[in-house]
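Colleague: Alright, structures below, take your time with them.
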Structure P
Amino acid sequence: MKLIDSIVSQAAAITTLRRDIHAHPELCFAEVRTAEVVAQKLTEWCIPIHRGLGTTGVVGIVKSGTSGRAIGLRADMDALPMQESNSFSHASQHPGKMHACGHDGHTAMLLGAAQHLAKNRDFDGTVYLIFQPAEEGGGGAREMIRDGLFEKFPMEAVFGMHNWPGSAVGKFAASGGPVMASSNEFKITIHGKGGHAALPHNGLDPVPVACQLVQAFQTIISRNKKPIDAGVISVTMIHAGEATNVIPDRCELQGTVRTFSLEVLDLIEQRMRQIAEHTCAAFEMRCEFEFVRNYPPTINSAREAEFARQVMASIVGEANVLVQEPTMGAEDFSYMLQAKPGCYSFIMNGDGAHRAIGHGGGPCTLHNASYDFNDDLIPLGATYWVRLAETWLAAK
C-alpha cells in the first residue's frame, strides 16, 4: 500500500481521538461533544470552520492556490441507540448508546486527512470537509442541504465512504449505479368487528385478512415488478388482540420496503395500497394505509465512481479495488448524490480479529453490540481522502 508518511506518523494520535469519540457516543442531532471535538481539531490545524448546518454539522474549508474548483468529502458522526457489549477500555460510557456502525472511525479518517491537507496543501482549489450529523435515521444529510450546504460551499462533486466488515483491510469497493437501497416504512391498520372467539360469525375478524395481506404482498415482488428489478417487502410486526377467546376489533401490520429505484418504489407503494384496501373491502372491512418514504436509493454517478476506483488503485493496486456489491441497507448520503455527482464507496474493515482482546460476544458486523471500528483503516482511509482531493483538483 502506498500510504502517506505524515498520515502514518499521526495515526496513533488519530486513533486515540477515534477511541475517545467511541467512548462518548451521541445520537442523531445530539452530537454536541463530537462536533466540538471536530471543531477544536480543525481550528487547531488552522482550518476555518462553519458550524450549525443540520443542527450539529461542521464544515471545514481547506483552500490552496487560486483555482475556483472544489470537492466535498463527507463523514458521519452519530451513534446508535443500543447497548454495547464490549469490555475494552474505550467502550461506550453512555448506557444505551454505541458507535456500532463505525461513524467514529469515519470521523477519524476524515480528520486524519484534514490534518495532512492543512499542513501540506499540495493542491489548487478548495476541499470541503463535511462532518454530518444524524445519518442513523435522522436524515442529517437532507437537513444540511436544507440549511444551504451546497449554496454556502459550492462543490463540483461530493464523496462519502463507509467501513465494510468481512473483507481484509487493504481493499476498497466502488461502482457506478445503485449501491444502497431506499428505506421506507409502512403501517396498515385493519378495522374489523370484535366478538367472542366461539361465535366468529357475529364479528369481522381482521386477523385472517392480515394473513392474506402478508402473503399477497409477496406477489408484488414475484408478479408485478420486473424480475430483474430488485425490491424487498418485509412485514416485521403484526399486532392484534389481548385475550385468547376474543376476536379483536383491529389488527396492525408494520414493516419496510427496500428498492434500488424510485420507479419500483412507486409501483410497490401503489400495489400495496390497492391490495390492502380491496382485500379489506372484500371481507367487509376497511383499512388505514400509511407509507413513509425515508431515504432514497444511493446511486453513484458513473464518472465519479470510476475516478474513485482509479485513486484507490493507485494506493492499494487494481486487484484490491472490488466491484461494489449493492446492499439493501440504506444511507442518507443518497440525498447528497441527488444534488451533486459523486460516489459512495466501501473500505474493508477486516474479519474482526482486531477485537481479539476484550470484545463482547458476536461477530464484528455493523449494528452489532460487539462491533468496533478497525483502527488499521485510519491511515489508509485518510490517504484515500487526500489523494482523491489532490487528484480531483489537478484533473482537467
Structure Q
Amino acid sequence: MQTKLMKTRKRTTKRSIMVRNLTALFVMMAVCVGSVITVMAKTVQVTIADNGETTSLSMMDPTKESVLDTAVQHQQIAEVTGDDEVIYDEETNSLTIRRGIEVMVTADGESRKVKMYYGDTAMQAVAKSGFTMADDDVLSQDADTVLTQDTQLSITRYYHVNVTADGNTQTVLVEEGDVSSALAAASVTLGEEDFTDVALEESLSEGMEVKVSRVTYEEESKTEVVDYTVKQVETEDLYKGETKVQTQGVEGERTITYRNKLIDGEVVETTEISNEITKEPVQQVELIGTKARPAGYATISADGTLIDHNGNTVSYTKALTGRCTAYTGGGLTATGRPAQYGNIAVNPNVIPYGSKLYICSPDGSVVYGYATAADTGGFASQGYIMADLYYDTYQQCANFGVRNMTIYVLS
C-alpha cells in the first residue's frame, strides 16, 4: 500500500512540473509576441528625395533631423549643408532635399550670382537676380529650363528705335548694341560725311530717336559785270570843257564758280573754287577839249554841271530841250514881276514859277543866260513851245527868231 501511494505521488508531482513549465512557456511566448507587435506598430517607412533621386528607410517616431542623420549614417544621402533646402512632410512621411546651386545671370553689362536650388527654373533665377525682362527681350535658355550647378544665363535686350533718314522715319526692333546697330537694322548707310544727331557708339535705349543728316555738294556759277575803264585824251579839236566819246566802253563779264555744301538740302557753307574773266571789257576813250572857247559860250558837262559863259561852274538838276521863241513889250508878268530880260514865260506845269534857270543852245554857242520862270503865255501853256524868252528890243527878238534851246533847272 505504501509503495503504491508513493508511486501515485511521484506521478502527480511530474504532472505539476510539466503544467508549470508549459504555463511559463506560454507566458513567455505571449510576452515576446506582444513586444514584436508593439515594435511593428511604431515603425514608419520614410521616403527621401535627394535632387530627384529617391530612397527610403524604416524608422520609429521619425523627425526631420533623425531621418537626415540616419540616411547620412547609412550612406543613403550626402551630408546636408546650410546651402541646401530640406522639406519634411509629416503627413506623407516624405523628406525632400533640394541641393543649393549657384547661377550667374548677366544683363546690361552686369553679371549677378544668385543662389538657387535643384528644381528651380531659369526664369526663377532671373526673378531672383533682380533683372527685369521686357516682352521683346530674349533669355539665353527657355524660361522653364531646370537649373544645374554653375548655369550661365544671359538676357539680350531688344529696343524699339526710330530712325529718320532721307525724309522717312521707320521703327526697327534692334538687339542691344549701339546706334550703328540701329542704322544697320534700318538698312541705312552713312556716306563719308553723313552724320547722326546721336553718337554712333552710344548705347541703344527703348524709344530712342536717331536722325541721319545727309551731306551733299553742288557747284553753281554766277556772272558778274566787269566795269570798263575810261581813258581821257586831250585834244585841241574840242573847246575847253567839252568832251567827246571816241570809243564807247563795253562792260566785260566775270564768271565765278562756287561749291556749296548742303545738309539735308540746305546750303550751310559756300566756297569759291574759281574766278575768271570770261569776257574782257572794252576801254572807253574820251576826248577832252583844250582849245580856248570864244567869249560868251557855255560848256555843258555830263556830270550835272555846266560852265557858264563867264567861266563859272554851275550845278543843275535837270535839262529840258525844246523849241523857244522871243517876245518884248514891257509891263508885268503873270507873277507880278516886271517884264524884262531874264524873266521868261513857261508852262508852269512843266517848269514851276520861280524856278532858277540857265538857258543856252544845246551846243552852247547861243547863250541866253540866267533866267527866272516868271510868266506864261498861250503858246507856252499849250505846249507849242517850251519857253518864250524876253528881250528888251524887237530887233533882239527878230535876231533870235525860233530855235531849239536847252533850259537847265539849277540846283
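Colleague: Work out which structure the value -6000 belongs to, where helix-only ellipticity at 222 nm (-39500 (n - 2.57) for each DSSP H run of 4 or more, over all residues; to 500) was derived from one of P, Q.
Modeller: For helix-only ellipticity at 222 nm (-39500 (n - 2.57) for each DSSP H run of 4 or more, over all residues; to 500), the value -6000 is produced by structure Q.
Colleague: A value of 20.0 was computed for mean count of other Cβ atoms within 10 Å over residues 79-86; which of P, Q is the source structure?
Modeller: Computing mean count of other Cβ atoms within 10 Å over residues 79-86 on every structure in P, Q gives 20.0 only for P.
Colleague: As an exercise: mean count of other Cβ atoms within 10 Å over residues 215-222, calculated from one structure in P, Q, equals 14.4. Which structure is it? Intermediate results must be reported in sequence, preceding the final value.
Modeller: Numbers: P: 14.4; Q: 11.4.
The correct label is P.
Colleague: Identify which of structures P, Q gives the largest calculated value of percent of Cα pairs over 19 Å apart, for residues 151-238 alone.
Modeller: P
Colleague: Looking just at relative contact order in percent (Cα under 8 Å, 6 or more apart), which of the labels P, Q belongs to the structure with the highest value?
Modeller: When relative contact order in percent (Cα under 8 Å, 6 or more apart) is computed for each of P, Q, structure P gives the biggest number.
Colleague: Suppose FRET efficiency 1/(1 + (r/R0)^6) of positions 191 and 279 (r between Cβ atoms, R0 = 35 Å, to 0.05) works out to 0.35; of P, Q, which structure was it derived from?
Modeller: Of the options listed, only Q reproduces it.
Colleague: Moving on. Looking at structures P, Q, which one was log10 I(q)/I(0) by the Debye sum over Cα atoms at q = 0.06 Å⁻¹ calculated from, given that it came out as -0.68?
Modeller: Details: P: -0.28; Q: -0.68.
The structure behind it is Q.
Colleague: The value 1.17 for Rg/Rh (Cα atoms, Kirkwood Rh), for residues 119-166 alone was derived from one model only; which of P, Q is it? Mind showing how you got there, number by number?
Modeller: On the way: P: 1.04; Q: 1.17.
Derived from the structure labelled Q.
The numbers here are math on the coordinates, done by the rules we state, and not lab data. Keep in mind that what you see is a predicted model, and the values were worked out from it rather than measured. Cβ atoms are built from the backbone, for glycine too; each structure is taken alone.
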